[in-house]
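What follows are several structures.
Derivation of every value follows stated rules applied to the coordinates shown; laboratory data play no part. Everything numeric in this text was worked out from a predicted model, so none of it was measured. Cβ atoms are built from the backbone, for glycine too; each structure is taken alone.
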Structure I
Amino acid sequence: MQTDSALSMLAALAHPVRLATFRLLVRHEPEGLSTGQLVEESGLTQSTFSTHLAVLAKAGLVVSEKRGRQQIQRVSINAFRDLMLFLAKDCCQGRPDLCEPLLAELTCC
């Protein structure tokens, strides 16, 4: 992953509505949620929420797929994984034992 891509993703997540939306979508993987469900959950108007969703999509964190008459939003697991790997790649300077607590916390839940 390039630094510019990571910065774009981190900037997209650096807003309370977008971060909450992303975390909600992570909890609903792999089925995703409809745009209407996300709007309802956010408490925002459709147009305001669409702006936030567009930022997440432009950063590559959220993908949309049409199912019947609904637009289903899902997290791009590959982009999420790439961002996490980018952030942790040089973790602990090659000493995996120092990263074990982080990994254990990720796998416990």
Structure II
Amino acid sequence: MIVELVTIALNAGAATADFAGAGFVRDNAKKLGMSPGWILPLGVLKAAGALGLAAGLAGVPHVGVAAAGGLTLFFVGAVALHVQRRALRNIVYPAVFLGFAAASLVSQW
């Protein structure tokens, strides 16, 4: 349960930063060659994952598993994009998020 709570907090915080258009979010998107138009939809996915994990903890286990799986896939893609674009300086952030998402998935399985 602790792993899921940390995963929820991390993704809710990241989604909030995306929605606010935080400077570090825009800078990271630029370094990755992403259009700024992708920031909001990616924030929606992070928020949906956090909400889905919360639903899982609240008693809807299939939603929690699906959310953890979705977040895991999301951050596999984020890590892969960082590797592809050789943005290894910032790879620790998506890697940590990936670790928590995967741990949440395993703990709910």
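Can you rank I, II by FRET efficiency 1/(1 + (r/R0)^6) of positions 68 and 100 (r between Cβ atoms, R0 = 35 Å, to 0.05) and just name the one with the largest value? Mind dumping the intermediate values first?
Details: I: 0.20; II: 1.00.
Looking at the calculated values, the largest one is II.
Name the one structure among I, II that distance in nm of label points 7 Å out along Cα→Cβ at positions 4 and 84 of 2.7 was derived from. Clearly, the read-out refers to I. I have -27000 for helix-only ellipticity at 222 nm (-39500 (n - 2.57) for each DSSP H run of 4 or more, over all residues; to 500), calculated from one of the structures I, II. Which structure is it? Attributed to the structure labelled II.
Rank structures I, II by distance in nm of label points 7 Å out along Cα→Cβ at positions 28 and 92 and report only the one at the top, that is, the highest. Could you put the intermediate results ahead of the total?
On the way: I: 3.5; II: 1.3.
The maximum falls on structure I.
Mean projected area of the Cα convex hull in nm² was computed and gave 7.7; which structure, I, II, did it come from? The value was obtained from structure I.
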